[in-house]
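What follows is a set of structures for review.
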Structure P
Amino acid sequence: MHLHGRLLLLAGISMLGSNAVHAQTKRSEDAQEPHSVTVPKTQTPRKTMERIRVHADPRSYASDRSSVGDKTPTTYLQQTQTANVVTHQVIEDMSPQTMEDVAKYVPGISIGNNFGGTQDDLMKRGFGAVDDGSILRDGIRMPIGRNFQLATTDRVEVLKGPASLFYGMQEPGGVINVITKRPRQTWGGEIGTTWSSLGGGYGHFDVGGPVSKSGVSFRLIGHYKNENYWRNFGSNKETLLAPSLRYAKGRFESNVSYEWGKYDNTLDRGAVFSNGHPVSGPEHRLDEVWAASFGQRHLLAATAQYRLADHDRVRFSGGWNHDNYHDRQADPSAYNAVSGILTRRYRSNTGTIRANSYSSIDYISDHTLWGMKHDLVIGADYENRRQNQGAFIDGPRMGGFYPSAPLYGGLQPVGPVNNSNSDWRQTINSASGYLKDNIHLGHGLILAPGLRYQWFHINYGGQRPYVQTTDSSYTKPLPFVALVYQIGQHVSLYGDYSQSFTPNQISTGSVLAGGYKPTQGRQFEAGARFQNRFLTSDIAIYNIHKKNVQQTAGLDENGNTIQRLAGLVGSKGLEWSVTGRISRHWNILGNYAYTYARILRDTPEDKGKIVANVAKHTGGGYLTYQTTLPYLHTDMRIGAGARYVSRRPGDLNNTFYMPGYATVDAFASWRTGHLLGHQTSLQVNAVNIANKAYFTSSAGTPLRVSWGQGRTVHVGVDVSL
């Protein structure tokens with residue numbers, strides 16, 4: 001970035017922060033007073049240490065720190081990579097139901113192939129896949145599926161760019177870490193219920209507190225959902241139970257959490273495109289009433305930390321998750337534009353096991369050596385990822401279905417086992433060592449070198465009888481380096497270089513065309529940040545190259561998804577965000593991203609094509625007003641926002657495009673402590689108020705294009721215990 005451009009950028013950010021400061025007046029009585037903590041400023045060579053005051057406002061949309069980039073809380077201006085935080089207040093106000101809802105106002109994220117709305121697939125800076133390992137829960141990699149739970153989530157941190165230094169086998173676009181609620185330190189709880197305009201709804205309870213004076217505390221969260229699907233038929237059902245324990249005494253602290261979930265969700269293959277347009281509207285599905293994904297999931301996580309001295313600690317982290325997954329699909333296989341007939345067939349994964357286990361040990365310290373402060377992390381981890389598809393049922397093709405006038409019941413959920421698509425098994429074992437040192441050189445400069453040495457082994461094969469197709473090991477050193485320059489108390493500049501290295505994982509029901517190779521990526525990034533007492537803002541530019549990129553290349557003659565590896569894919573762009581409080585009554589959340597992701601080297605027909613599902617332009621804004629009403633000392637919050645996504649190609653060859661769209665959401669909440677002797681809250685959330693018909697993503701073929709959520713209103717009541 002040229003010097004003149006940097007000066008203009010800093011001037012603009014400083015003016016934004018200055019206006020926010022002048023707008024800030026005495027807080028209203030309804031605003032919850034933020035707590036403040038004292039944190040060290042960048043260390044200088046002198047013995048004395050300057051300190052700044054960082055105020056963490058629990059009612060603000062801004063976060064003053066995050067842990068996802070350094071494995072330890074790092075203040076906003078000293079972070080070495082771009083990190084976006086979806087705070088607890090944002091989650092509380094917007095009541096997101098899925099990871100896609102959480103990511104609405106995070107810059108640079110598009111939705112990928114979400115398998116009929118049943119799985120998380122977020123494209124970060126142009127890269128991502130349904131099983132790319134980028135979704136973490138408390139730092140532990142999660143399997144395929146939906147990995148966000150409103151009842152148990154405290155906040156979400158998004159690290160942009162290659163995150164392999166600490167998180168191993170990753171795509172170069174970034175990782176998303178869902179941080180769950182910890183055991184309560186004081187006795188309390190709440191119970192609530194929410195009604196949906198679609199019919200049905202969900203309820204939850206959350207209780208906990210200290211068990212005794214011995215340092216043990218607990219939390220128990222329960223959730224049940226039975227809500228109608230937003231289209232003409234279907235429903236989503238879910239049961240969850242999540243206990244957790246914490247023990248702290250002296251220098252030792254440990255946390256153990258468990259989550260059991262049972263789900264039965266609608267699997268909606270969406271729309272069929274012909275000649276670049278959908279052949280039917282969102283009113284009527286092209287599936288059958290039995291189309292669903294269902295199963296049970298277990299999650300277990302534990303951490304133990306011992307403080308060796310004031311500046312040294314050792315931390316152990318471990319986790320295990322297991323998902324027993326089934327589905328029934330009314331799968332479209334062909335469309336005749338002349339007759340208007342859609343050919344479908346029954347397909348089913350009858351018992352897929354997805355399981356991950358992870359363990360790590362870290363030594364974390366902060367010491368001053370030769371007049372320079374060092375924030376050091378040294379660690380090692382081991383991971384096992386396992387997937388076993390089981391029997392795959394593949395029914396005969398059935399015609400006679402007209403999307404323009406659908407009649408249901410003609411396709412029955414029966415069919416023979418497809419031996420070539422059954423018993424596909426994939427096992428990945430990985431072991432690594434890593435280190436990172438944030439060296440405070442003085443005069444506002446931080447140099448952060450890091451290195452990971454990665455090893456993994458992949459074993460992949462399937463069919464009946466079993467045929468092994470891959471049995472290989474790979475090793476690679478992954479360097480990292482970053483430089484941060486903090487200019488005064490409110491502005492910093494940063495730049496970093498990082499790499500990624502991960503196996504390409506073949507999804508069930510897919511075939512791989514060509515040979516197998518792991519994927520490798522690298523990123524250059526530069527940016528600037530601003531932070532004052534109430535507001536944060538950042539802007540970043542980046543350039544990513546990735547080799548051996550797994551792409552979806554349509555369907556084969558048997559209706560299986562074809563996946564193959566592109567030679568080189570590049571992504572470059574710009575991201576900007578602003579979050580926080582702009583006055584005593586107003587909170588703001590805004591972002592914009594330009595993402596140019598295209599195939600740089602591949603077959604002649606694909607070279608230069610835009611990566612499927614990646615929008616060049618995304619952006620949005622949300623504005624919230626809070627005040628105190630004179631009735632029963634009621635706190636009121638109201639807010640509304642819009643999100644825009646430009647058009648995106650729907651397949652590898654860019655033969656059709658999904659049009660751009662904009663949606664508007666809003667909420668209103670009232671909270672009082674003088675109703676029935678308990679603190680009571682009422683909240684209304686409205687999604688897609690204008691009932692806009694739009695498409696979120698494609699499965700790489702015009703036969704599977706996902707509709708966006710239609711207008712939905714939720715009304716919830718919570719009572720504190």
Structure Q
Amino acid sequence: MIKQIKISGILALISLFSSCIASIGDYDNEKTPVDYVNVYMGNISHMLVPTFPTVHLPNSMLRVYPERRDYTSNVITGLPVIVTSHRGSSAFNISPVSVGDRSSHFAPVINYTYDNEKITPYRYSVYLDEEKIQVDYAPSHQSGVYNFTFQEEGLNKLIINTRNGQLKANGSGLEGWQLIGAGPTKVYLYMETERPVKNIGTFDKQLSAINYNRTFVEGENEAIALEFPGKQINLRYGISFISIEQAKKSLRREINTYNVGEIAEIGRNIWNKALNKIEVKGGSDNDKSVFYTSLYRVYERMINISEDGYYYSATDNKVHSDEGVPFYTDDWIWDTYRAAHPLRILIEPDAEVNMINSYVRMAQQAPNGWMPTFPEITGDSHRMNGNHAVAVVWDAYCKGLRGFNLEAAYNACKSALTEKSLLPWTKQANTVLDSFYQEKGYFPALQEGEDEYVKEVNPREKRQSVAVTLGACYDGWCLSQIAKELGKDDDYRDFLKCSYNYHNLYNKETGFFHPKDKNGNFIMPFDYRFSGGQGARDYYDENNGWTYRWDVPHNPADLMELMGSAEKFIHNLDQTFREPLGKSKFQFYAQLPDQTGNVGQFSMANEPSLHIPYLYNYAGQPWKTQKRIRNLLDQWFRNDLMGVPGDEDGGGLSAFVVFSQMGFYPFTPGSPTYNIGSPVFENVKINIGNGKVFEIEAKNCTRDNKYIQSAILNGKDWDKPWFSHKDIENGGKLVLVMGDKANTAWGASMDNVPPSAEKIIP
């Protein structure tokens with residue numbers, strides 16, 4: 001009897017222990033946000049530049065990805081050390097060489113076939129199958145660690161190249177620098193190895209061999225070779241834009257091990273902390289992958305380049321103290337102001353304030369004082385058109401962010417809008433075309449076939465007369481709001497008036513924004529799909545007249561008035577999604593390769609289109625916004641290699657996905673309001689800081705149940721297809737009851753539409 005009791009007790013303990021182990025196993029297998037990230041999503045593009053499988057920590061200076069022509073290529077070019085800009089090339093490369101395999105023919109950078117590649121945001125591993133080398137890598141913020149495992153014993157090698165710079169080796173590693181682009185910006189490298197170097201040599205271009213009599217190289221396409229005995233080579237390195245000594249300090253500060261797994265685990269935790277600022281429940285695993293992958297891409301830019309309290313600014317090519325405020329750069333504002341910056345206002349407000357401070361610093365360091373438009377590591381490249389940093393500044397301020405000098409930001413924005421030419425892809429003082437704009441209120445176009453006579457016009461990018469005019473209107477509205485806040489009444493009136501300049505290009509007969517020549521005549525004959533040459537750039541930019549028909553994000557109510565009525569506005573919107581391409585796909589995309597992700601003439605793949613599906617909210621038919629958003633997400637954003645419809649420019653398109661899957665969108669950056677769409681998840685919790693949470697509960701939410709039946713905001717019945725930032729700035733809850741058929745009455749009153757810009761002051 002006693003034995004039976006003991007055995008029963010032991011069995012009970014075994015059973016309890018087993019169930020505990022099972023529960024631990026279940027916990028370990030539970031996915032965290034970073035586990036949903038698929039860095040390969042969108043790596044094959046429908047037409048344009050694809051997404052890149054980037055390994056980095058959130059907003060960090062060090063970014064790497066395998067260099068190959070596209071995802072389908074079975075060759076990678078060396079192994080990366082640092083990617084110097086979004087979608088830029090790597091500075092330095094490491095090429096491991098197995099003993100005996102390539103002893104008679106070397107190169108500064110070696111191409112490899114590969115297999116079993118595994119990439120997460122915080123770790124990269126790959127097997128170089130012909131060389132029989134296993135590679136493992138993990139980044140920190142300004143440093144990284146590599147492990148190379150060779151199959152054979154002997155003197156295995158690492159070849160490190162500099163494309164345009166210098167390298168110097170010693171018995172424990174090397175150091176050097178490389179010019180980025182045309183210079184003078186440099187990236188510095190300090191690298192050390194776990195085991196002493198056996199032999200040091202440099203690459204001899206003429207012999208394609210290693211010269212063991214030199215330890216220093218300088219110039220273009222040079223390289224150093226380090227030889228080590230044994231199968232394992234481990235190295236770690238730091239980078240800097242300041243100096244080699246600073247690169248060494250970065251390494252010492254961040255990494256004290258050669259264990260890739262340890263650094264990867266730290267990175268994994270950092271990513272989970274960032275991504276977990278938005279928790280989602282419900283939906284499918286694929287929905288979560290699309291969501292968290294999109295959120296991960298928003299964190300790729302801007303990057304914090306402060307190094308122990310100092311930073312290098314390419315604006316004046318000097319090293320500055322950051323005075324305790326981190327300095328950020330690398331931002332294509334034309335793409336990111338629409339949704340990426342508004343998303344950061346919610347989940348990373350401190351970083352957003354620091355980014356705006358960085359804009360102001362760049363302006364103050366520039367000889368002309370202009371606010372930047374495309375700040376990169378190498379300076380403000382001023383690509384695309386417009387001066388949309390003003391929208392970033394005002395959007396943050398009107399939503400309650402402080403900690404930056406609004407007056408200084410205003411002065412920099414005003415000078416950029418009034419002194420710098422509006423011409424695309426150029427950074428220069430005003431031209432005769434800008435003087436014309438300031439006098440006549442529109443940017444003049446050339447007649448078809450008319451030769452360009454203004455030498456400052458970029459011959460590839462052209463004038464983009466309609467796109468430039470519309471962009472200047474929106475920027476002017478944002479500037480008017482800052483002027484009003486600062487009590488600059490005359491400026492407020494002037495810039496508010498300028499924000500209506502789109503009237504000057506509106507063709508009442510066609511209902512489109514139509515280019516005019518310098519004599520005030522509409523360009524005729526005209527095709528809103530195909531006039532304007534390559535990319536429609538003579539008149540628009542990357543997209544045709546159907547997209548720019550809706551490019552008045554600050555004033556949909558006035559656009560509706562121009563069109564005549566809400567019914568006509570809805571009809572024109574519907575037709576945008578129905579209008580055929582008008583040519584074969586081959587012909588259409590040969591001229592308009594940026595206008596991909598088409599639903600009719602609507603382009604899901606290009607940023608000027610992102611707000612268009614939400615326009616139905618302004619005309620009393622929010623159910624159509626709900627329908628469009630869900631359909632567009634289903635059609636164009638998927639957890640696969642072609643799951644992004646076009647050009648993901650560092651978070652701009654991805655932030656649209658994040659917002660839209662959550663169920664709302666910042667339609668007008670600079671207006672403290674959000675349009676309601678159709679959430680994909682049953683529950684979303686957004687950590688907006690200081691313990692405050694904005695929650696969205698979507699009852700009965702499924703793939704079919706995409707339509708809002710009723711809503712409650714912060715405990716009150718809600719019949720508006722929008723809400724204000726004040727409604728959520730201290731936390732709050734939006735409850736939506738969903739169904740599979742549209743409730744056409746919900747949010748339909750024209751008294752409840754989202755706000756638009758104020759009328760011109762008499």
Structure R
Amino acid sequence: MKRPIDLPELLAQLDPNVPLVQRHLWLIRLAEWLRGDASSVATTHARLALLLDALQQRQGTRTLLQQWWQTLLETVDATALLADHGFATRSAFASELAERLRLKLLPGTPETNDASTLFALVLHHPFDAEWISSLDAHLLARLADLLQTGPEPAPKRTAWQHPLFANPEPGSPAPTAWQATLMEALHFCTGQIRATGFSPELRLRMSALARQSGPFHALAADLEALEVTWRQNPQQATANCQQALQHFQKQLDECRHAAASVYTHLDAHGISVNLVFQLRQLRERALRIRALLDCLFSATPQQHTAQLLGHLVSVGQDRLSVRALIAANSSMLASKVAERSSETGEHYITRTRAEYTQMLRDAAGGGAVMSITTMMKFVVLSMGLSAFWGGFFAGMNYALSFVLIQLMHWTVATKQPAMTAPAMAAKLKDLGHPGAIDRFIDEVAHLMRSQVAAIVGNLAMVTPYVLLISTVLWLTLGRPMIDAATAQHVLHDLTLLGPTALFAAGTGVLLFASSIIAGWTENWFVLQRLDSALRYNPRITSVLGVARADRWASFMRNNISGLTANISLGLMLGLVPAFAGFVGLGLEVRHVTLSTGQLAAAASSLGADIFYMPAFWWCLAAVACTGVLNVAVSFYLAFLLALRAHNVSGVQRSAIYAALRHRLRHQLRSFFLPVPEPVASTPSEPTTPAAASPGHAAPQISGQDSAHG
């Protein structure tokens with residue numbers, strides 16, 4: 001057990017002449033003594049007061065501490081701490097992620113002259129930010145008196161050679177070393193902001209007005225002008241200094257507004273995580289400059305310094321969090337993915353009888369294709385390939401089938417929830433308006449009815465088509481799609497008494513993952529302007545021709561999301577079990593349409609006797625369970641992502657649940673079948689087909705709309 005630190009013993013060990021690492025270790029022990037058990041801010045403040053009292057009584061020890069403090073400031077670079085602590089060393093998301101992993105996993109050493117590294121070792125507890133930020137004015141004044149530094153020893157920057165600095169006013173006080181350090185940190189932060197503002201990635205995406213005003217060009221000159229007026233009297237800001245300060249702060253705000261204009265471009269043309277990361281860093285550096293200015297120019301610099309140090313502790317803790325980095329910089333990308341999924345999902349929600357009928361037709365077409373997919377699945381299994389190649393060809397079978405369904409403008413039911421959930425979450429933002437809850441419940445009913453139609457259409461067609469294919473194979477080849485042994489194996493695998501429910505839930509996760517991959521790919525496609533490149537690139541148009549290149553560009557822009565979702569889902573359904581088996585996990589996939597097709601193939605092989613087998617009925621129950629879990633899990637995950645992306649909070653859940661229960665009791669049929677539409681007509685102007693306005697025709701699910709299925 002670690003022995004408690006004793007203050008008299010700690011003060012007895014104080015020596016400014018020991019090696020660097022020993023001085024730093026003493027500082028770490030002092031911080032541990034002040035922190036105690038990190039249970040009470042008042043206790044820590046009382047310990048600090050006790051330390052100050054002890055030093056007041058021991059003038060020799062007080063002198064040693066002041067010498068020790070001066071040596072510390074001479075051996076570590078406090079400017080880097082104030083300007084750079086908590087910021088990324090490189091303006092790229094991937095490099096910052098790697099750096100955070102290094103900081104999180106690898107220990108630091110006190111044998112360093114890096115002030116940020118030492119600061120993180122000394123004040124490493126979140127409690128430190130709390131007790132430092134809440135120091136009262138009396139304790140801060142006593143600390144400032146103890147740690148007061150003299151004038152800066154020597155000029156640090158070449159700006160001293162500026163003509164304006166050559167002849168300071170006679171008798172003007174020189175800035176202290178701490179004040180000079182704050183000013184140096186301001187120059188460091190300003191230089192970083194200008195470098196970010198001049199980067200091509202940001203400059204090309206700023207608004208035209210922001211580029212023309214050029215706020216980043218004058219930022220450094222404004223800071224130089226501020227420093228000139230400040231050095232006339234560092235201890236008391238003059239009227240000219242206050243005017244220069246206001247002008248610099250205004251220029252800084254203009255830089256922030258210019259950088260913020262990039263978000264408009266990103267929202268319209270695709271999100272880049274690296275650009276979002278750079279914009280967040282620029283904003284945080286502007287806020288750091290504000291804090292440094294408060295420490296230098298405010299009427300209460302000690303309080304602002306304590307708040308700055310507490311903030312540095314907090315950002316140091318935040319920089320150890322990989323999750324916070326990903327969440328902060330991918331939130332806008334998640335929002336864009338959810339938005340694109342929401343736009344696509346609207347096409348999968350049927351609201352009229354015509355749309356419901358069209359959904360049944362599209363789902364029936366998808367079920368017919370899945371019957372061929374079922375046959376090819378058994379063909380791949382009969383080849384006896386290794387795990388990887390068997391999974392690869394099975395995945396290609398699924399992927400090609402899904403792509404064919406997309407190109408034929410049909411649909412697969414289980415792929416819809418991940419697209420429709422963001423569309424539902426977007427409705428929650430308007431719940432404060434009158435009647436919004438009832439409209440939301442209407443959308444829930446529309447959505448459930450659409451899912452029911454899609455599943456019924458898929459399953460109603462895959463079963464007879466599998467039986468038809470098996471019959472044709474029996475008549476032509478003398479054997480059904482699968483033999484009796486394989487049929488028994490199918491019944492054993494698909495039964496509800498096994499891990500089917502777990503596998504079905506896992507398949508729901510894959511369905512959700514495919515929608516995320518699709519949204520990310522579409523965002524990347526738009527961000528890189530590949531549709532424009534396909535349409536206008538001279539090398540491409542010379543090969544394809546202008547008209548064909550235009551058609552290809554339009555096709556890829558409209559279908560890139562669906563193609564990516566279908567191909568990624570197919571490959572995951574085939575390869576995830578193979579990779580899981582490599583590490584000893586017996587993971588399989590359970591897709592409701594494929595499971596139904598396999599069960600139909602088993603029935604065609606075993607004949608009417610299958611209806612007397614309990615395993616068959618357990619498999620039927622498993623199919624129903626698989627359909628529910630496929631849809632529910634993918635919808636739930638996509639709904640959660642959309643809620644976070646849209647920043648939906650404070651939803652009146654109890655009111656929603658009450659309205660949903662009321663609808664289930666009184667209008668249960670609306671969740672499964674379309675409600676009859678009232679016929680609108682007037683005696684004076686009867687509605688005729690010739691008079692019908694095209695603009696008022698019931699919307700249909702077009703081929704393009706369902707291409708993402």
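Please compute volume of the Cα convex hull per residue in Å³, for residues 373-500 alone for structures P, Q, R and give me the label with the greatest value.
Answer by largest value of volume of the Cα convex hull per residue in Å³, for residues 373-500 alone: P.
Looking at structures P, Q, R, which one was P(r) over Cα pairs in 20 Å bins from 0, in percent calculated from, given that it came out as 14, 34, 28, 19, 5, 0?
Computing P(r) over Cα pairs in 20 Å bins from 0, in percent on every structure in P, Q, R gives 14, 34, 28, 19, 5, 0 only for R.
Ranked on FRET efficiency 1/(1 + (r/R0)^6) of positions 125 and 525 (r between Cβ atoms, R0 = 41 Å, to 0.05), which label among P, Q, R comes first with the largest value?
Looking at the calculated values, the largest one is P.
One of P, Q, R was used to compute helix-only ellipticity at 222 nm (-39500 (n - 2.57) for each DSSP H run of 4 or more, over all residues; to 500), and the result was -9000. Which label is that?
Only structure Q yields this read-out.
Every read-out reported here was derived from the displayed coordinates using simple, explicitly stated rules and does not represent laboratory data. Just so we're clear, the structure is a prediction, and the values are computed from it rather than from any experiment. Cβ atoms are built from the backbone, for glycine too; each structure is taken alone.
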